[in-house]
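Before anything else, here is the set of structures, which you'll find just below.
Laboratory data are not the source of any read-out in this text; all were calculated from the coordinates shown. Keep in mind the model is a prediction, meaning the values are calculated, not measured. Cβ atoms are built from the backbone, for glycine too; each structure is taken alone.
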Structure P
């Protein structure tokens, strides 16, 4: 991998009681109680300044006494259902009034008991115990939150610094707590054979199943359950809305059914394969159709396989090679330079271990993943050539894929000078994920871009993205030859051993600032299967991601 143009990747304690136990009347005459705990320490020294009308205004840090008093006032008022008094104890009474009113009227939360914990400076943690009740159904609610006391600038009064997370830690600006029929009915997602997809069976599918519910819950014929949930604020135009979050389910809804293209056997294999490496992600597709057959990640939070945005390293050379062949700047069996170093745009690029190939062909350079063979052609290219090739032929970087769940469609921005050169070898501003790279090798194999999809477009009559043009027969033939040679005799040969002859592969490694080892990439096809994987900080792709991808191609054959 080149040394320039790096990518920067995306037991409980019982505290001491201060002030004793305070009994508070909670709605309807029931008695609740909370204890406010101080945490000790000397009070900070109070200072005062005089305003123009000679009224003294406190300045400086809030004292321990002020923290205890302000917190006690707010918590007692909130617990007692005194919204106006609680809001007046904050530095934003309007926002606090709206949130605390909604807490009772929209979220239907009653019987609130608040217990504070040990003060840490101006911050007081507290626990909440309450009941959510809606149309005869009730469930307990318990969580922890915290508040911080600040000094109001205009008069120096110590108040609760208002933020939505005081009410509930999952709330952000613009979010609301609502109890009622869930906005989105649940779904029962099925694999291509009709089996149910669950996280108990396939741990990687948590984010996928959430995405399917968000998109198809209302279309799949289900009925909503009753839930307390965080309703997120509306997203900006063109941006994906953060999914709402269920906090308490008072009753389960009736799920609708959504059919997917996932293969149960390959999904199970993919789940197993990513456990062999930390931070691994993989996708398997069918090149002839674009169907997604498997998706898995070592971590089960963010779906890197579909939504990752990582520099793809030398796997990007598939796209770059098609561009160079199209423009007559390279041909599989013709001589092509692969020196130790090439300088472009003020940057000095080199090959891994500073190797060079003397009197070699372009096919030899591709199979050995020679960086300088590609950088040397930068001066003959326009700044937007690579972007156009990625968009028009490979269907990338247009933000128009609709696979059935959220995905990132890759980015190949127009760049200049050294950054443009770095993009040719998958660094600079280029960003991809395994879904993108499985699609890239599929296009190389078939000659035409087929947008990947997890749910068939016939389910909701959506239109799949298309490329503007296919690979020419000459370019496709040479590109397949490059990939087949790499799989049989190049950097991918070890991983792809025994999978030929209808196969092809490309390895990659992408440097990341502050990361000791590069991200390892591997993308390949065998017959009508394609797969791509990345192991973050895994080192060379042939050794890290290669065995994962090859094992899945072998399993699906």
Structure Q
């Protein structure tokens, strides 16, 4: 890592101009990446990380984007000064990029083979058999099992981890000198995340390439980066070797990031507390139909005989990888999908109730979803979103009474009531999740299903939301079913933990026992991956 840097960003600024107003997203930043080095660009949402990465390849929309100052030198040549023809020789050849969400980056209408072959054809002139053989070699290199069977698959037919491996294969197709990885593991389960990080580190060493790794998760940085640049509000506030940043952070913001993870523990479980929700042998089987007459030939056993009790003032955490049946179980308990088995809410069997009979109970059973931006109507103001449930379940309330309830619940979740006439797009991700929580809490429920409510948020915002949920639970004696693949959040909130895999429970018990003395290899692999103790053993967890 000696000699002239491979990439040198010098005094770079990025501005956006809209409606006559100019805002600065990146403000005079500088950093270098040496040959064979991994540099992590770390910061929370809105800090300017991704804008910096996109600027390297001039992938921003020009206009409204512009560069008031700076140079981006790659092998001594200023990329910002190159025209489109000059950039095409660099993009995809010498510098490649992988993005956070592979499902939106891959073409849903083309097979995996078509998408990789297209790159080989455009950049290397490969055709037919040669391109196919190179595609198979790339898929093997990134750890895709039975690649011959995957060539004809479409993106939606692959798991999240497999899709990200395909993206990595596409990025490595032309043996680049620099790989830019923009939050490549954020949308993945912890075990798959650990596998992808191990894969990237191995490929980097094997191919001798450099890497710019963008993330908000400092746990990942410790595992993969040689040096760290900490970014906030468009500026790099601290840079240095990874070890120094973690052991002796100099800037207050760096210390804030290092401390920003869910802390504390839930109050001790009270075994005498009232049981709010009970599931006995809950099953959700989806039929597999084939043939002209669409006969049922088998079933996908999404939830296969689950027993669960959730008590007032306590939290049951449900963990497992994508596809394990966590969300399906929660939806079944809330009677959002059909299921078999017994479901009792405060002692009453609700699994036999009709839609009409369930309606009065809906206010007692509330859900907070993973993506607040997707679950909040963009056409409604915050006030309209929160009071919608009141108009349905408490039609006798006057407009003033509803507004008073909205103001009270916004104060309770830590939002300024004066903002209630704004729309969801005017709020940050953490604020939108608080709005979603307020929408659930305004009806004063007894049972709340929280489906990955923190996974789309920055670490510091995650910690704030966890503290809020814990305070609301203590105040209102709420029963939570908390679904997540993030074991750090589960440890901070849950009294009991259920570990699910392939629709079944593989381990169930008090949270302290699950975390301190896990009994199964699968649980140990999840905990190992979540807390970065070591990489999950090969073959322990499959995608």
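2.3 is what came out when distance in nm of label points 7 Å out along Cα→Cβ at positions 376 and 432 was calculated for one structure; which of P, Q is it? Could the numbers behind the result be given before it?
Working: P: 2.3; Q: 0.7.
Traced to structure P.
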Parent structure of the calculated result -10500, given that helix-only ellipticity at 222 nm (-39500 (n - 2.57) for each DSSP H run of 4 or more, over all residues; to 500) is the read-out and P, Q the choices: Q
Can you say which of P, Q returns 28.7 when mean projected area of the Cα convex hull in nm² is computed? Q
Given a value of 2.5 for distance in nm of label points 7 Å out along Cα→Cβ at positions 328 and 392, calculated from one of P, Q, which structure does it belong to? Q
Once Cα Rg over 2.2 N^0.38 Å, for residues 88-415 alone is calculated for all of P, Q, which comes out largest? P
